Structure 1
Amino acid sequence: MKSTLITLSFFCIIQTAMSQTTIPLYENGIPNSKPVPDKESSVVSPADGKLRISYVTNPTLTVYPAPPEKATGTAIVICPGGGYSILAASHEGSDVARRFNEMGVTAIVLKYRLPNDTSMVNKEIGPLQDAQKAIEVVRAKAAEWNINKDQVGIIGFSAGGHLASTAGTHFNYDYLTNHAYKKAKKSPLRPNFMVLIYPVISFSDSLAHKGSRTKLLGEHPTTEKMIQYSNELQVTKATPPTFLVHAKDDKTVVVQNSEHFYEALQEHHVPAEIYLYEKGGHGFGMINKTSEVKWMDLVEQWMRSNKWIK
């Protein structure tokens with residue numbers, strides 16, 4: 001019991017020092033949900049020390065405020081990856097949030113619902129509803145969190161990159177209220193910028209990460225649905241400026257996902273940059289051990305050049 005208390009006390013001290021706060025994403029009931037027992041599970045892998053969360057049905061936001069002396073007014077919503085099956089909550093979530101804090105960016109880790117027919121009325125829109133709600137909440141709390149509501153970005157890893165890119169290409173429609181925005185660039189759900197890391201982008205047969213597609217759309221999605229959620233096909237001139245990172249030898253999510261999205265951005269004259277590692281595979285988080293290049297440093301330079309941080 002003594003060691004448990006010490007561990008808990010230490011955790012509380014660390015949590016206070018980092019001053020992050022976790023809040024429910026929805027205050028008045030979770031939309032598009034069925035009443036089910038909460039079976040959420042959090043496991044730290046003994047092999048790599050990484051936290052993975054499963055069976056998410058109650059979405060939350062964990063807010064990591066920028067240090068006051070560094071705060072730039074910019075915020076970013078973080079969508080961890082995990083194939084729409086789990087959330088890689090540490091190396092693609094909390095660790096990333098702390099790095100953004102170093103830049104003076106308030107980081108908000110989104111624990112989004114994982115698509116499931118048992119817990120959702122329509123599983124294909126559940127994660128997107130959560131991403132849109134996260135952007136809405138961040139802007140609503142802009143004054144409280146000392147951020148500029150016109151400097152709210154989104155970052156996603158792997159399937160979280162699919163979610164982030166969906167939020168960045170489908171913002172002309174509010175999936176929570178079934179309300180369309182006629183002026184897409186004025187949509188309150190549009191992120192101001194995107195950062196996509198080894199993202200799932202396409203649901204086409206030739207490029208899709210089949211596991212992510214199946215989890216979101218089922219075993220036999222229609223052609224219409226595959227097109228709708230192939231985000232390289234949804235780019236317009238209103239799509240937010242984007243920074244992409246991928247490894248050329250990624251066997252899980254092939255690099256053409258990022259390349260095709262980048263090409264679509266260029267075709268529509270959307271400011272974009274892409275950095276491709278020669279090696280690194282998939283799921284390396286912030287550190288690609290095959291290279292000395294730290295992509296987060298490149299993102300920081302890109303954000304400074306676009307005046308999202310000073």
Structure 2
Amino acid sequence: MLMSFTAFSSSEQITAPQKILFGSCGHQDKAIPIFDAINKENADLFIFLGDNIYGDTNDMQVLADKYQKLGAKPGFKTLRAQTPIIAMWDDHDFGQNDAGKEYSHKQQSRQIMLDFFQEPKASIRRTRADGIYTSYRYGEGEQTVQVIMPDLRWNRDALNPVSEAEYHTKRKANNQGPYSPTELKGASMLGEAQWQWLEQELKKPAAIKLISSSLQLLPDFTGWESWANFPEDRARLFTLIKKHRVGQFTHEVNYGDLSIDWQQEDPAISLQLKGIDGKTIMQSQFSLSSISPYK
């Protein structure tokens with residue numbers, strides 16, 4: 001199942017993870033009680049998928065202060081103390097709502113974000129010309145898990161907005177957003193260099209590959225930000241990954257739980273969404289062989 005999942009040094013190693021948790025949208029001015037349930041899981045890895053804070057500012061001191069508000073929360077402190085963390089950003093922690101490559105403070109924002117998640121000073125994520133995309137590998141041999149984290153902000157071309165009149169008279173009533181798929185040939189969220197990197201990452205051997213996404217991938221069209229607004233990107237990604245399975249969705253506050261039983265001959269995988277109390281809202285179970293590509 002391809003899910004929208006995104007500081008732990010890529011040079012460090014942990015054994016093959018059995019439990020990976022993931023979540024997003026942590027507002028620094030709110031309590032975030034779901035951290036309590038997350039911390040009881042004793043996960044091997046936690047993936048922040050983006051909107052990890054709601055920065056929405058051109059003032060870099062304000063942005064940094066909002067990260068510190070998140071960092072001061074007891075739940076986050078506990079998570080950082082006991083669980084390796086990796087992270088990708090979305091628009092609100094990138095700096096502005098629905099922002100892309102035009103955001104003028106992305107260089108400063110990058111350093112603030114990576115400092116907060118304790119990215120090593122020598123990390124290529126700090127100096128890449130086209131974003132903070134990265135990948136991580138855990139375990140070895142037949143128990144290797146690869147987490148691929150594309151950057152959907154740094155290079156993203158302009159969205160295609162509808163008129164205010166159309167949004168308010170037609171879209172809003174149907175809970176659709178103000179954007180339409182771009183018709184500009186070659187428009188992209190990733191940019192060609194990142195696409196080439198992604199293809200090379202997908203060629204690397206790993207038992208399980210997780211592609212994190214800070215935006216909705218599977219919905220065909222919502223009018224809000226999503227891969228559907230860039231049809232060429234979306235089709236290209238589906239071509240690269242060859243296959244995907246579609247799950248249900250929930251509007252409840254939740255975090256994700258990917259658990260792997262490596263002890264079985266054909267490792268069993270359980271993918272769950274859990275609520276604020278840690279109880280399962282929905283789940284899917286399958287074997288590793290059932291999602292192995294290129295059969």
Structure 3
Amino acid sequence: MTNSQYSELEHSTSPAVAALPLETILYEKRDGIAYVTLNRPKALNALNKRALADLRTAFEDARDDSEVQGIILTGAGDRSFIAGADISEFVDISTIEAEQSSRNGQGVLDLIETLGKPVIAAVNGLALGGGCETAMACTIRLATENAKFGQPEVKLGLIPGFGGTQRLPRLVGKGLALQLILTGAMIDAQEAYRIGLVNEIVSSANLISRAEAILRQIAANAPIAIKFAIEAVNSGMNASQSEGLRIESSLFAICAATEDKTEGTLAFLEKRSPRFQGK
């Protein structure tokens with residue numbers, strides 16, 4: 001989105017936006033896509049308690065809206081996607097509060113990962129700490145040439161607390177994940193692409209349009225199949241291969257009982273485009 005679009009969205013009074021009590025994000029739904037934009041540019045879109053609450057509210061709304069087929073998550077401005085958690089909230093935090101904070105952040109990112117709809121992280125700058133963890137919770141990650149990724153928590157005497165120690169090894173492998181986490185090093189978009197942390201590198205001007213194009217391509221397919229494909233991959237990543245295959249078979253069977261399966265197979269045989277209803 002351009003800066004002018006951000007401004008227009010910020011002052012929008014459409015029912016879809018005005019009905020939600022959001023303070024730190026911009027939220028719009030258009031043509032089957034929900035746009036979620038962290039809007040704390042002066043703080044480089046850092047995640048504080050309010051931002052996490054707003055993310056939960058927006059993603060729950062997108063999940064429950066049958067008209068929304070996919071979500072694009074990005075950051076306001078051109079410097080940062082999400083620069084991390086708000087460090088000011090951790091200076092005097094107690095052990096109990098720290099665990100609660102970690103659990104809360106993990107819960108929000110688990111919601112994003114298991115939403116049942118594709119979520120594209122449009123990474124337009126810094127994605128550090130909680131920002132990198134947020135991107136990893138998304139279904140697909142696109143990055144601009146100026147994007148930077150890292151888990152620098154050890155430099156603060158902490159470890160990643162929003163899922164970084166679990167999702168990063170699953171995406172790039174144990175060795176690379178440990179190197180990034182233990183050094184706290186920051187990598188550029190090209191290196192992130194090389195190790196499999198991001199799916200594509202696109203220009204800043206085309207970032208949102210490319211995300212929209214991918215979501216349109218996904219939306220042409222059966223919604224229930226999309227939901228269960230995401231679930232099968234996510235569940236299988238946390239299971240043995242034999243258990244993952246069992247999960248796949250179960251979800252395959254559920255899909256086989258849907259009206260969309262009947263429509264999809266008939267459309268293929270009749271050499272026409274399917275008309276999926278999500279049933």
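Every number in this text was worked out from the coordinates using simple rules, so none of it is lab data. In this text, all values refer to a predicted model and were calculated from it rather than measured experimentally. Cβ atoms are built from the backbone, for glycine too; each structure is taken alone.
Could you tell me which structure in 1, 2, 3 was used to calculate FRET efficiency 1/(1 + (r/R0)^6) of positions 109 and 173 (r between Cβ atoms, R0 = 25 Å, to 0.05) as 0.75? Only one of 1, 2, 3 returns 0.75 for FRET efficiency 1/(1 + (r/R0)^6) of positions 109 and 173 (r between Cβ atoms, R0 = 25 Å, to 0.05), namely 3. Here helix-only ellipticity at 222 nm (-39500 (n - 2.57) for each DSSP H run of 4 or more, over all residues; to 500) was derived from just one of the structures 1, 2, 3, and that gives -8500; the source is 1. For which of 1, 2, 3 does log10 I(q)/I(0) by the Debye sum over Cα atoms at q = 0.12 Å⁻¹, for residues 157-260 alone, calculated from the coordinates, equal -0.39? Going label by label, the one that fits is 1.
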